[in-house]
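Just so you know, all these numbers are worked out from the coordinates, no wet-lab data involved. Please read these numbers as outputs of a predicted model, since none were measured by experiment. Cβ atoms are built from the backbone, for glycine too; each structure is taken alone.
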Structure 1
């Protein structure tokens, strides 16, 4: 097959599987990853040489658009509505999860429970990955059961700001990983100044491209022109970030934030961007599925080691999200239902976590095996996460009344 026909197969199989598996309650992301897995097993030998490696470029661009849309959530009116409580809760639970997973994996290494090739870099990567959630999966559960109430409000705030905190934690981790993996003495000043320098450059790139996007949007007013402007700006932001070796995720997020707060009618532009992003994300997740190393996962010698790492990650991340959310809710004096159930609803994980794996693989080829582990873990949380979110919403009794009636009838004594 040539490259264009291969793309047709990627999109077609992804759409068909998503349609079929939706009947069984499968999330779209999971369907796309499984489509990639099918292609990897059945059609890999028919794909053009070098075609799979192009998935990294698709992924980098797709993540740029995701980050741009995350920036849209940082509108000043949203921040004012959320208040400091929602922001602090998001930061606390994300940082707590990061710390739990990082320290947890360092402890399992010290106790010889896990046997990681590069303990500190791998622990840093898994910790930053654990902090991210999947807003889309959570939003779908909330919409399906038409949930309303304090827990729902805090949940929508938390998943909105959570990925932004995760991106910053990931950027800091990447800088420290680079220092450790390249060898040489590890200076505290370098560990502090390195992340600050990279984050500062990312903020500067995002501010410049965001300002350009705001100014140019005054000349380009139609939907098609605004969409083309957004595509150009995202590509430029990602490109300049790669040239300077800084985070394109953080830069694009800043671009989106500036545009959302300073442009005239940013809502229609972001709606157009979302429509454009859908096929990009489909190809990104299908490429991610193709990239799963089945031979590595099914290697009988390595399988027990990977299984232990995966189990530790699931336990540590779940503990971090549940108790981090509880601690954050208690700290900001949120309602009891928020402290009790929020963490369970924060378990879904997908796009941003996969994006972290793609970026880490491109920066650190020696850690490429981690992308396979992360994809396998994302599949677990894509199945378990929405179920946990559903349990939380029903437990707090914030779902629409018609969904509670069958439950009430079942629990009413005869």
Structure 2
């Protein structure tokens, strides 16, 4: 077994380099009989340390009551066993309900570990359709997730498929239920996904807010691909949580937030940052600016700078723009394809060696333009040695300076691709 190394990355406990078997995540006692296994994430992408790419594994929360326990989010398959072992050491009472904040696999992957014969599984009504959407594109997402997180694109032969998750109780906008001496409310709060919900325990003034808040600008667009995530859904859902006036906020990634004032400060700043990027994008669209200009120009003022270690403002700008208007940019040639279709003609005009030489010249001062030039140089000659060597050096330099885990994931995917082609 390889050693396990823990690092704090973007406010999350990250489990790196090796298998998770036999490890434990020490539960956090949040008071009122609420316990959290704070998110382990299994490292991937060929590196360790604070800059590693980590496969997300959500926090798992255990709420104890006088008549059994309630689990809120179950982590992914890798994290679930660790969380289950740690939390059941606190209480082995029957699991009366599992509440899933949304249908992403790093929250639902442990349902089988927690579910018992009489356990209710509670989701928002759109959960089933959202899972069907993900299953419909299973091959696409397998390849994209493998690239982004550095794993295998498809399961090994004879790997059993995960059992479908079938909720026993769903709701539209709001539902209340009581287990033992604790009353729960679940509220529809779309944002990260259309089926996203918040769990509210009024007597403890505790809100479990899933992925609608974490310690970075949100993934309003995720590079692995997704349906539009509407910025204004995030804003309204954060307003819903703020209106509850919670004293304890429990995101499904990262650390709890305590105290009314600190919660209001953090959630308001987060909401206002999203609103600012949305409004700046829409204003730019209405002023006739193209999406790439807005991706370059829209930045947050210092008082709203919440970091970009996971989501990225420029990607979110494009997600907002194309969510509203689609892919056509008004240029007639775009109706027929992309400018890349003419790369071969550029190679004929300039010559492949000259394009590669220029890419090398620009690599230090303008690596993005240099990377584009390697795209051109490799058109029609995907294994050209000088072009691949230049591209690999550029990708490695970009990866070394990146502060965004998703960006690093895709840069490392490009590095692996270039390394593979160089071996042929």
Structure 3
């Protein structure tokens, strides 16, 4: 991938980033055509394809997450993924690339630094929940996950030792760095602090806003917040920490994820009280009290301990999510189908009339839900001006953990300038 250094292409990438810069941080002016920026572009079509067929045998790939890397020959899609063979049992992290906007992909190759290695007490330590994102100022891909421990049988170890973010850097010539722990010496994270599965916000000055879920030893319920990090293409360093949001139900607040839109930063949060939560900040560090996701008529959405993901546009903000519906009442945590709806960013709610199914439930979610593929771990990326992607690895625990890797292309009726 030596052609990732293309100057004009990277400049366009940096200019597009500045459109969604956060209030209070260095930023460019708004879009030149304010009227066009205020227009709400709708979904023109959704096209679905299978990238890897795990239902038919072979490897079942999971956690497929992609980012777009500019190059002189057009954007390159860079994806991380790993196998799944049991409940939270993941193999070494691999990567795959596509040079034709996701139509064909290279065979997954292992990232050596994100494999498994022996740990204390006869455990094995690995990495999971990796999210790669392109960092234009350093022309690198920063991939962050978190560590995880497995016992002698290969199952998830219980209890776990300390959990924390682990990252690798992929340079413009395709070389990977060693795995590095993100240091956060805060007593609130002595048991766990993680940004696994999280969307981050790249600021125009090169710094990065990263959401964290954390808890001290002896406490089950986690809190969430965010940190501002410096990044020089090699090392990621925490500079500042924001306020803390809490919820005492079960494991608390989990898997926060960020999006920047029109001078603000938005956070959506997984929880275990049949809600998902949303909050907003003017600087990406100081957050309003979280509120449950609701429709624009005030009715709350019923969710069950499953992540949500932002699907940002230059002129609108969308959310991809799961929820309880008539067709999926017996599906585990209602993790199918995947929905998409536009966010009312002033009222912090979803506009019901805009809801679409991104990836449908396959099977009978009422009478034969055990054989419905779960789609609880998905990701989004703005792939091109006219399309964004939602990627997911299916999971069928009752069918030997089989499942396909799916890609949904959300085709926009107006160009996306992110």
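A value of 3.3 was derived for distance in nm of label points 7 Å out along Cα→Cβ at positions 61 and 141; which structure in 1, 2, 3 was it taken from? Mind showing how you got there, number by number?
Details: 1: 3.3; 2: 2.3; 3: 1.1.
Traced to structure 1.
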For the read-out helix-only ellipticity at 222 nm (-39500 (n - 2.57) for each DSSP H run of 4 or more, over all residues; to 500), a value of -12500 was computed from one structure; give its label from 1, 2, 3. 2
Assuming 16 is relative contact order in percent (Cα under 8 Å, 6 or more apart) as calculated from a single structure, say which of 1, 2, 3 it is. 3
